[in-house]
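Read the figures in this text as sums done on the coordinates, not as results from a lab. If you're wondering where the values come from, they're calculated on a predicted model, not measured in any experiment. Cβ atoms are built from the backbone, for glycine too; each structure is taken alone.
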Structure P
Amino acid sequence: MTAPADAIQAAVSDSHADAVDFLQTLVRMPTENPPGDTAEAVEWLAATLETRGWEVERHPVPNPFARNYGRADITNLVVRRAFGAGPTVALAAPIDTLPVGNGWHHEPFGAEVKDGLLHGRGARDSKADIAAYVFALAALERLDGLSGSVELHITSDEETGGFLGPAFLLGQDLTKPDAVIGAGTAYQVITGQEGVLHLEVLLRGIQAHASRPQDGRDALEAAVPILARLMTLRETPGQPLTVGLIEGGRGINVVPDRVRFTVDRRIAAGEDAEAVEAGLIAAIEEAHVFPSVELECRRLLLAEPVAPTPETEAFAETVARHATAAMGQRVPIVSAPVVSGARHYALAGIPTVLYGVGPPIVGEGVDFTGDESVSLDDLEKATTAIALTLQDMLTR
């Protein structure tokens, strides 16, 4: 290794215990989305990073705008460390996590360390990435001769599309990075992402007592053929479709006057997102054979797939080279079946890759239900890879 690389590796190694403590503190703060209460964790993180002498900006999202996406109070952080004139590289990771769910054998917010793994909700997705980014930036403090800036973007709406996080920061001209590394895996550099459509389907009938069902208009009866059609559509290869939530009815002895369900349809590269939405709504309307029950389809989220640009591919080569050296094995460049909030940077024309801490996304089943964990060895190695990438980008 070169002298700067040796200094980076030493800095990451020396601070590894601190990085583990940092990650444990983050994991012990629940940030499930829904409900999306991340205020305590965001403020702790902001105060912690201010003690390092970094410029920390708190950017609250206006409440009326946040409510459009089902959120109330949400604050994003932009942390800046300037080393001189030159390019700006942003490290972007969300602090919100999936709900805890079931299937845990470790306390979800205990941050227990056992057999080299740190367990807890958000440990892998994506609080370990935040830790890696913070300590990669800290490692650069030991170097001289850097030209450029590093930003940390800590957002709180990964589980609801990134519109209140990366999209908000870009749309308000709060950041203009030249390249972005977003939360990902230590074993792959991801350049392409799939898209997704989230639909809410509402059926409104008329309530009646179960002793006289003929007086009502059964919304559940109307939902059955629509759900059957969706189950048929989900068999289409390359078009994953999931009905993720169903609710309705008011009581065991009442004809249900309302049924609501949600649909998740993944969108592959090359598909037109608007056309996918139009086609799915048309299929639902065609399957609706009870005209006395009102049908409504609402778009909750439409995210275009991301295709890598030549500039992104070149940036990915740099990240992959340093990741391969740090991980001790080849780290390939791939497109992945993920929908990341970092896509907003890519769609704005900024070279963007996903790289962080955790197991491969492509070619391995990653469990996001119970017993989420992250390898602490991967945390140290990925932190080194990210720091080496930053050093490379800021010395060109």
Structure Q
Amino acid sequence: MARPAALPYTLGKITVVPHPTMPKTSQARGYYRDDNNTRREVTVSVKSKSEETIRRALQAKVDAAEKEFRGGDTVLNDKTSVSQAADVWLDWKDREGKSTNTMRDYRGYVKNSVKGSSLANLTIGRANDVARIEAWLTTIADERGPAAAKGSRKVLSGILALAERRGAIPSSVMHRVRTPGVKPGSAGDRKCSNEDCDYDCGKRHLDTRRAFTPEEALLVQETADTAKADVGDLSAFLFGTGVRIHEALHCVSWTDLDLDAATVHVRGTKTDQADRVLAMSPDLAERLRTRAENYGTKGLVFGVTYFATKAGQPRDRNNVSKALRRVFATAGVQWAGTHTFRRTVASWMDEHGCALAEIANQLGHADTNVTAGYLGRKTQPTRAASVMVLPSNSPRLRAV
């Protein structure tokens, strides 16, 4: 009958020999098996000839090895560097079928934030440290701004989460990490804080709490229609639907339009409700009908139009955003951004008494609380004060 296997981290037979150069010292060697049933060697030098003392010294090393985390697979394990783990994570995200633009953003953060950084050559076990990560994020925020720090944090969180699932680290510390703010006056401090600025200081003036007035909206649309870049129809579509800029550019093809019914199927992916069908105004439907006559109905509605051979192919979001910023500057609304279209739709619907659920459906929000916060509401009004009134059977006494 075969001898039963020893438990992991159980020290087996040991061998002891005199130390060749140190008098009154013994050299001992033993073996044990780890959690993966891999046979490992342990050695020790002890100034003693007592087998019991030598065994205790060897067992102490085995116990220390048991506490040291060794996990993962052949691709991602505790010895893998952060730089290598980032490549494994990118491959994993690619297999998930992420969009081309999402993968482009991920690769950009890995290249600019992870590769060559203070974390790059550390093993993921050593990099999985709150102090190290927050110091890394602080450097990014001060050099490239808070948006870069936020995006870098998201990417590293994904890398460590994958490492945790593969068993390469016991658990990720990212839930304890805080994204630092940018140091005033640093290169990353790009937001202008001067209320009386003439918009010519070279910094950003984006106001994320503000929506267009009807007069501003009309001026922006007129400016977009006369711009050199093809952004007039896109501007009208953003005003008319409130979709996200990447949804308009990459999630709406000509087959998603029903111009007779004046509806559009937006195949968004950000939330479960982002894949939705929206109604369009007759004017917007007619504008898109004219666009179809001018540029054809191949590929994406707001795809490439400048090159006939690339008609309908995806446009670069950064280039489109730059073109729209030029429109905003010409129209005198330098504080606006591409998301201002979306905030304008939400604000105007709210001013006309639309319910939060209706606004959330239009914007593709998964939760009406997100919509309420988007509109700047700190509390949602309810009728509980008038409904939750207990009946009273006893008459109230009045003073006479």
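A few remarks follow.
- Value 1.1, calculated as distance in nm of label points 7 Å out along Cα→Cβ at positions 185 and 329, assigned to which of P, Q: P
- Comparison of P, Q - label where mean projected area of the Cα convex hull in nm², for residues 97-160 alone is highest: P
- Structure responsible for 44, with percent of Cα pairs over 39 Å apart calculated and labels P, Q on offer: Q
- Parent structure of the calculated result -13000, given that helix-only ellipticity at 222 nm (-39500 (n - 2.57) for each DSSP H run of 4 or more, over all residues; to 500) is the read-out and P, Q the choices: Q
- Value -0.40, -0.91, -0.95, calculated as log10 I(q)/I(0) by the Debye sum over Cα atoms at q = 0.14, 0.30, 0.31 Å⁻¹, for residues 321-360 alone, assigned to which of P, Q: Q
- Structures P, Q, by FRET efficiency 1/(1 + (r/R0)^6) of positions 57 and 113 (r between Cβ atoms, R0 = 30 Å, to 0.05): label with the highest value: P
- Origin of the value 0.05, where FRET efficiency 1/(1 + (r/R0)^6) of positions 257 and 313 (r between Cβ atoms, R0 = 35 Å, to 0.05) was derived from one of P, Q: P
- Origin of the derived value 23 (relative contact order in percent (Cα under 8 Å, 6 or more apart); candidates P, Q): P
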